[in-house]
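Each structure below appears as C-alpha cells.
Readers should treat all values here as calculations from the given coordinates under stated rules, not as data from a laboratory. Treat the numbers as computed from the prediction; the structure is a model and nothing was measured. Cβ atoms are built from the backbone, for glycine too; each structure is taken alone.
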Structure P
Amino acid sequence: MEERWSTEHVLSLAPDASSQKAAGKLSSPAPWSATGTDGAALWGECRGSGRTPYRTAVELATPAYSCTCPSRKFPCKHALGLLLLWSGTPEAVPAGEPSDWASDWLAERRDRAERRATGATAAADPAAALRRAEKRHARVAAGAGELRLRLADRVRHGLADPSAAGPWEEVAARMVDAQAPGLATRVRELDAVTGPDLLEEYAMLHLLATAAARIDDLPAPLAATVRARVGYTTDAAEVLAGPTVRDRWYVLGSRTSPLDGAADERLTTRRLWLRGAKTGRAALLLAFGRPGRAPDLALPTGHLLEAELAFHPGARPLRAALGTRYDAPGQGPAAPPPGLTPAEAVAAYGDAVADDPWLDAWPAVLTGVVPVLTPDGWQLTDGRHTLPVHRGAIPEAALWRLAAVSTGRPLTVFGEQGHHGFAPVTAWGADHRPIDLTTG
C-alpha cells in the first residue's frame, strides 16, 4: 500500500507561512484536473487566474518540484496544494501513467542525474586534487598562525582593555582569504561574547587554530574533526561511497533556521535528529535551502524510516548523509523513545566533549522530567537532578506550552545538552504525540 505523507510533513516543506496558507486553499479537488500518481511522482493541472491551467509535478523521492506558474517560491503553493490533495484525498489523485509533459520532466531529471554522475567521474584527477589540497593546507596553516598571534596579542593587552577590542571582522576576512571559513565564523562570534566566557572562547579558538596548523600530525579521527571545524567540506556522494549503517531510524525532531520573520536573503538550514532503533546511534542530517526555498529534506517527527546513513568522519561522528531509503517514513511506535536521566545526559555530553573539545552540544532524550520555572529560569528535573534550560534556545511561549502539557507530570523530552544547558526540541505528553518546541 502506498505510504501517504501527513499534512504536517507536507507543510514542513513550505518556504514560509504564507505559502502554507495559500496551499491550504488548493488542497481540495475543485481547482485540479488531470491529476495522477505512479507511486513515485504526482502530477496535475491547477486552474489559476489565466486561461491556461498551471502544470504541476512532484517527484516524491527527492522531493523535487516543477510548475509552470511564475512564483519564485520553491516549492510553490501549487506543488504544496497537490501534495496536500494527494495526502488528504487519495481518490482525487488516482493511479496512472504520467501525462506527456510530466513524463518529459521526469525523464529530463533522470538524464541530468546521469550526466552529472558521468561528468564527475570524468573530471576526477587525483594528481590535480592532491595539488589543490596541499595548496589549501598551506593557506589554512598560514591563516591559523596569524590567528594565534592575534589572540595572544589581545590577551597580552588584557581583555578588560577597551583598546584590545575589535575589529574582529578584519581578522575574519583574513580567515576567509585563508580558505578557513569555520575559523572565520568563530572569529565573528567573538564580538557577541563578554565576561568570563570571552577567555574560554579565546582558548578554544587558539586550540583549534593550533590543531589546524599541524593537522597532519593528529590521529585520523581527530584530524577529520578539525578539518570539519576549520571549514573543509566533504561531498555527500563521497561520504555515501564509504561505510553505511542501515537501521530503522526514529525521527526525534527538527529545527529550521532562520526562524519566521528572518531576512529573506539568509540561507535556510534544517537540522534533523535521528536515532537508530536497533543500534541506538544518534545522527544529525543537515539540509539547506536558498532564499525563498525551504530545504527539500523533511521527515515527520515521531516516525520511523528504514534507511542507510553514512556518517561524516570525525572523533565523535554525528553528522550523516541520507543514503538508500527502503520505505517512506512510517508511523513511529506508540511510545516515545527510551531516554536518560539528567545526570546521564550530562555524563554523555562530557564523554562527547572528551572526543571533540569544540562540541557545543550533544543530542539527548530525557525521560521522566518535569519543567519548572525558578527564579534562575526554566529547569527540567527528575526530582533528584536538575538541568537548566538554555536561555534563548527556544521561544518562551514554547516553554509555557511544555508546562501546560506536563501539568506537573513527568514527560519525555528530546533536545541538545550543552555547556549552556539543555535546549529542548521535542516533547511527548501522556498521549505519546510529539510536540514541536522550536516554535512559539
Structure Q
Amino acid sequence: MNRSQAEDVPNETPEPTGDDQADEPVVLTATDTGVTADSIKIAAVFPDLSVLGRDSGDLEAKFQAAVDAVNQSGGVIGRQIELIFSAYVPIGEADAEALCVRNVEDEGVFAVVGILLRDMPLCYTEFNDTIVINAFETTSELFERSVAPLISTNPLAERLVEVNIDTLLEGGHLAPGMRIAVHGMVTREDLHNRYLQVLDSRGVEVVSHSIRTTFNDVIGAEAEVDIFAERWLAEGAEAVLGSAPESGLDFVGVYERRGIDLPMLLPENTHVVPSLIRESFGYDLAPLELAVVLVRDVDPASLYPGNVAGVADCLDRFEAASGKEVNIDQSDEGLDNLLPTLFACQVIDIFAAVARGAGPELTTETFAAAAESIGPIEVTGLAAASLGAGKFDVSDAPAEIGFFDPDRLVFTSAGS
C-alpha cells in the first residue's frame, strides 16, 4: 500500500532496529507517502469545542509537546515526526470531510491522530489508505471497513459486555431476578442486543427495552425517550441500564423532566463530559448522582502526584513547553484542557511505538504488521494496554465501579 513512492534519498543513522546492536548503520529511504529518509509527516486533528462554549487550551501545543519528546529521544529509528495540526467544527460533517481532503491530498500525511468523531476515520482508513489513531470510541463496523490500520485507545464495547455485567453483579448493583429496563441507540443496536443476551444469561429480568431512533432533533428525541420512560415505570423496573454511551444523556434529560429516581446503570459511561451535557442541553446534572458508572479512564488528578502511567510527565512537559497550566484539579470550570493534553500524549505514544516496531522500511503494511504483533505497550494514563492480531482497541484497563462527583463534575472510581 505504498501510496506514492517518494524520491529514494538515503539517510544513515546509527540507531539499531531491535534489541541487538547493529554493526552497520541503518540506511533510511523514502518509503511511503509522508515518509522520507529524514521525517514522517502526520496530522493531528481535534474538535473545536469553542463552538460549544468549551476552552480546551492550546491544542496544537499539546500535540507538538508530545511529538517533540519523541523527536528529542531520537525520533522513530532516526526519522523526526513532522506535525501539522487542525481543529474542526464537530457539528455536521462538512468541516471534517474538507479536512480529510486537505490532509490526504494537499498535505500527503502518512497518518492521522487525535479525536475523530462518528464515521470520520473512514475517510482516511477506508477510502484513502491512511492510518488513523483515534482517542475516541470506535465500533466493530469501523474496524471492519478500514483498509489501512485504524487504532482506538478505547476498548471495543462488544468485547467488554460480559465483563461489564459481571462487574455490576459483583458490586451488588445487579442481581439475578432483578427487574430492569435497558435503553440504547439504533446506531448501536448490535451492542444493545448483546447486553440483552448477557443479562438473560445471568438471570437478570429485562422487563422493558427501548432503542432511540431520533437524531439531530432534540425535541423529537426527548419526546421519544419520554414515551420509553413511561414504559419503564409501568413495567416496574427497579433500575435502568444504558447499553450505549449516549444513553446517559437520555437518562439525565428524562429523569429531570419526569422526576424519575430509579438507579441508573451506565456500563458504557457517557463518553461526554458531564458539564458539556449541562451547557449544551441545559439539563440539571443532579440525576447523575443516581448513576453507577463503569470507569476505565483512570482519574488523572489522582495519578499525577505519583506520575502513575506517565501522567505527570505528559502534563509537565506541555506546561514547560507552552508556559500554559493544565487544569489538573478541574478548579477552573471554563478551562477543559486536562483530557485533551492526555489524549495528545496517548496517540503519539501509540504511533511512535508501532512505527518503531515497523522498522526502517516504514509503510502502511509494515505499520499494520507491527500493530498486530507488538503486544503490551505503555500508553500515558492507561493502566494496561496492548495491540495484537485482530485487536486494534488499545486499552485493557479493568472496569471499576464509579460514581458522579458533583463538585468536580466528573465520574470517578469508588477507590479514588
Structure R
Amino acid sequence: MRVAFRGAGSGVGELSWGQRELWGGMLRQQTWMPMGIVVPLPGGTTLDDVAAELRFVMERFPSMRTRLRLRADGPPLQVLSAEGSVPIEVVDGEDPGEVSRRLHEAPFDFGRDWPVRTAVVRRDGRLTHQVTVVCHLVNDGFGGVVLGRELDRWRQAGRPAHPGPAPMPPLEQAGWQRSPAGRKQSATALRYWERILRDIEPERFPGAVDPREPRHWQAGFTSRALHLAALAVARRTGTDRTTVLLTAFARALANATGIHPVVVRVVVSNRFRRSLADTVSPVSQPALCVLDVAGRSFDEAVAGTARRALAAYKHAYYDPNDLDALLAATNVDIACYFNDRRPPSPDGTGPAPAAERIAAALPHSEFWWMAKQDRPSERLFLTVEDDPATVRLDLCGDTHHIPPAALEACVRDMETLTVAAAGVAPGRAASTTRSAGG
C-alpha cells in the first residue's frame, strides 16, 4: 500500500550540524544507523488509520521527507521534497520482531529511499502490530519524543488534514548556522574545546592489552539496584540520575583503565536552546567533559560532575567540521561517549529509595555479551537506554584499545559504586550480580 503526501517546503542545501554529526558517525561505523520501534495496534485499527498517521508524519516533519545528494567532491547535500509517496508493507503472520530485523538489515540508499520504513503485521485478518524503522538523520532520541507528543496532539485535535509547519527544520537550521550568529556560536564553543584539549594527555585508553577478533565487543547490563541507587543519590545531592550515572561511569572507567582524569564526550540534546526546543530533526551533539573523580567522596564527585557537565552542555552546539580541524591539530583521542537516552525527570525531590529496597534488587542484575563484530565502532560508547523501571546499559568497546575485562568491570563497577553511595555495603553489591549469556 502506498501513501501519498504533500507537505510544506522544499529545497536543497548543506547538512545541519546535527545531521553532519550523524553522517560522520555513519561513515565511521559503516551503517545508516536505523532506529526502530514495534507498537501493538488497538483492536479495530485499519490500514487507512495507519496510512493517515504516516501521512501526517510525512507532511508535518520535513526531516521525514529529506534525502541526500551524495557528492564525490564534498559532503552530501540534503534534499527536501514537498511531495511523494511511501509504502506500507503488509505482512501476514510474521513475528513483529523478525519484521523489524528485516527492515533494519535491508540495504538503504540515501539518495533514493525515503528515511522511514513502515510495516503492519496482520493475523487472522486483524492488524496486530506496526513496525517503524527510520534513519537516524530523521531525528535523535529526544526528537522521537517530540514527534510522539505532536502525534498525540494531532489525534486529540481530530486528525486535521493539513498540519501546520514544523518548528526549525534542518534546512532552516543549516541556514542559521551559516549566518554570522551561527559562526559566532561555533567559534565560542570551539574555544572552550581547545582550552581543554591543550591541557590533557592525548592517550586516553590502555591500548592493545588484550586485543580480540572480532575486534568490537558490545556488552549489556541491566540493574534495578543501580536505577534505585542512582535515584537515591540524586535526591540526596539535589542533582539528577544522569549526573549520578556519569559520575559512576567516570570513576568506574578510571578504576578499569588507571587513566585519570576521565575525558568523556557526553551527548547533549540541545533542546534547552529556545529555537530548537520543539524540533524533531537531529540536533544532539557531544559535549566535552573532563572529570577528575579520584580521591573524592562519591557525593563530592557528583557535585564536581554537575559543575563540569553544565559548562560542557553550554558548548555542545558547533560546526563538526571546525571540531574535526581542531582534533587534527591537537591529536587527542577523545572517542569515549556517554549517551543517556532517557527523558529528563525531576530526580532531586521526594523520598529516596531505602537501602533495603536497593539491596533486595541486587540479585536480579544481569551482565552479558551482546555482540562481537568487526564492523567499526567508537573506542568506547556507553548508552543508557530508556526504561523507567531499571537501568539498561549498552557498552560498545574496541578491544584493541580497551580489553574486554575492563569493559565488563566498568559496568559492574558502576553498580557497585552507586549502591555503596546509597548505603548498601559494596561487598553485597559485588557478590549478588550474576552473569547471563556468554
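If we compute relative contact order in percent (Cα under 8 Å, 6 or more apart) for structures P, Q, R, which one ends up with the highest value?
R
Rank structures P, Q, R by percent of Cα pairs over 36 Å apart and report only the one at the top, that is, the highest.
Max of percent of Cα pairs over 36 Å apart: P.
A follow-up question, please. Given a computed value of 5.2 for distance in nm of label points 7 Å out along Cα→Cβ at positions 46 and 142, which structure among P, Q, R does it belong to?
P
Another question about this same structure. Given a value of 16.6 for mean count of other Cβ atoms within 10 Å over residues 174-181, calculated from one of P, Q, R, which structure does it belong to?
Q
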